[in-house]
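Peer 1: In structure tokens below, several structures.
No value in this document is a laboratory result; all are computed from the given coordinates. Since this is a predicted model, take the numbers as computed values, not measurements. Cβ atoms are built from the backbone, for glycine too; each structure is taken alone.
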Structure I
Amino acid sequence: MTVAALRPNIDHWSERVDLAAAFRWTARMNLHEGVANHFSLAVNEDGTRFLMNPNQMHFSRIKASDLIVVDANDPETMEGPDAPDPTAWGLHGGLHRHCPHARCAMHVHSVYATVLACLEDPTLPPLDQNAAMFFDRCAVDTGYGGLAFEEEGARCAGLLNDPRKKVLIMGNHGVMVIGDTVADTFDRLYYFERAAQTYITALQTGRPLRILSDEIAEKTAREIETYPNAGRKHLGELKAVLDAEGSDYAT
């Protein structure tokens, strides 16, 4: 009997499994910040009801059945026994309330993205193929206003109003990545961190950088956007590895 059959009262099971796998791999690649970061996935049409991680559970332990359902329009959310982390509520609640195109959202303090966010100029230039993927597709916030409680969360959400911008470089904070699905969003998060790592490492050489032209960067970004099923296949392979290892993420 499948796990889904054993848990008939748990809705959105396949989405839960995908999100749990993303949590596990984020921990494995050390992109997380202990118990302080959050992922969310909309499960209704307007995006205001969403799955997210429980308050301060380590990413490496999260299972599909652990994920909580949050309603961005419910003012009593923080009064319940399964209330999310207050900053998760502020940041993700604001995002899903104001940006219905952000079906999935992943916020981390990964090392290289955070280093980038702390530079005087935190933009990511199209230095290599991975970085070109994000050419003219990032919003940049240089107005960090403290922990992402409701007011700060709403301010950050306002920076992602343009559906073309699917990465928010959060000044002095980290990164927020959005997408259509868990697979799409995790793939984008992974490659953004890789691109930031390449850029920061290149800066450390102290040698002149050979930046791609805007024309080639835009061409490359469009080619990657239309590359068939890249995110889905990426996540599928990561789930296959977890399954082969006997992981309990999908329980």
Structure II
Amino acid sequence: MIKLIASDLDGTLLQNGAQELTPRAIELIRRLTQKGIRFVAASGRQYDNERHIFRELKDDISYIAENGSLCVHQGSVIRRGTIPDELAGRIIREIRNTSGFEIVISREDACYIEGKNREFVELITKEFKNTTRIVDDISKVGGPFLKIAIADMTSQDLKKRLRHLQELFSAEIKVVTSGTIWIDFIVPGYNKGTALKAFLDLFHIREDECMVFGDQYNDVEMLQLAGTSYAMVNSAPGIKKYASRETDSVEDVLQELLDSLR
């Protein structure tokens, strides 16, 4: 029996660039939680942003934020990981060597960006609605950092840039895509899978009682952990091999699960 569901957001529960849940998704999740099934939102997004997206459900669900660096249940942090300051400094310096990539530094209080690219600022503040601090020089922002992310705002070769950054830093930190324009640097030893395991332990739920949805490389460990895992039909190349099933609609699968509980 499924006792916990964890879902990625962008490209999974949120389709085609959507920044809001559908009324159907909200109602399905509400009904599942009323039946005693835990729901965990699992995203590379910041906690405040996730809370905004799930504002109609609030603490009826739990949150994996910043790709697993921050786990929150009913307003309390149950797990937190940070990038060493020295490593963060080297990553930021390397990214700034290439134009066209915007940097987001995530701390627990806010995400930090520079204000030079108007399109990027509006993406973060108005479309994503992140809690944001705009600074003149991001390299001068102090830690601790939960995550570093870069966005390709000029349609460069993201895969080529990913390979380069992985060659430089993969021995020290996980470097993965997190959507069509994003590359994320994830705290060493932390990911959505380890975060999900923390919740399973907290709730005394077995892995085979867990259902997971994802579509990107930052979802791999989570897909591998769960007894029932769904990769989205439009997942990044190679993701489907980590899942036991695939779907084009998280909502349809949730509906099927609810129907089976009647």
Structure III
Amino acid sequence: MQSALSTSPKPVSTAGQSTERVDLAAAFRWAARLNFHEGVANHFSVAVNEDGTQFLMNPNQSHFSRIKASDLILVDANDPDTMARPDAPDPTAWGLHGALHRQCQHARVALHVHSIHATILSTLQDPHLPPIDQNCAMFFNRYAVDTEYAGLAFEEEAERCCQQLSDPTKKVLIMCHHGIMVIGDSVADAFNRLFYFERAAETYIKALWTGQPLSVLSDEVAEKTAKELEEYPAQAERHFAELRAILDLEEPEYVQ
């Protein structure tokens, strides 16, 4: 029988991981403040090696509001013994994030949540997000929809689901009957996108509540707006830096 130690991923350089750990811990803390958590479910990850197959993620069944940088576990998407580890991740977290980091090298960060309005969107017969305002236009032609929900995201379901993000122009996956997966180049990039997608979904859902006809932007204006927001200088980085500054004052233990 293999020892528990032998089931851990091969050692990797710790250079550069400190910032990634702290940023991801901050993302968990702020997601909890926004009520994006699902009790002790849902999961975030950040790749730490060149091909993205080794990544940090939250430990199994830990509330987002309590996660510290040192709590994050390092796993290897190509290690078949991961779930035999004494600190094995949540099975669906391993399924989704392992599949994603194996299949999509461009997905350096992946944030999976069941945030309220995005999840409501995922339950509609037509789960697409029309560009009815600036925030909604931000995602025009930049998300994918997976309509083939087949139960919890264990490995086979996860592998199928994550193929929807193989196109690097798609940064959000609407997982019908489930929630969303948001990817990015950095924690700041992905978290900014997560925040604005939930805001956009909230606007759309509440607009539907009025029962009045929607005023939808033209494709040309929606695409122009999306490009302008993509190129807006340092917006994601400044947003996340402000969130970290608040946590530094109010919850400084997140960096530990």
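Peer 1: Going by distance in nm of label points 7 Å out along Cα→Cβ at positions 50 and 218, which of structures I, II, III comes out largest?
Peer 2: III
Peer 1: May I pose another question? Compare distance in nm of label points 7 Å out along Cα→Cβ at positions 162 and 234 across structures I, II, III and report the one with the greatest value.
Peer 2: Ranking I, II, III on distance in nm of label points 7 Å out along Cα→Cβ at positions 162 and 234, first place is III.
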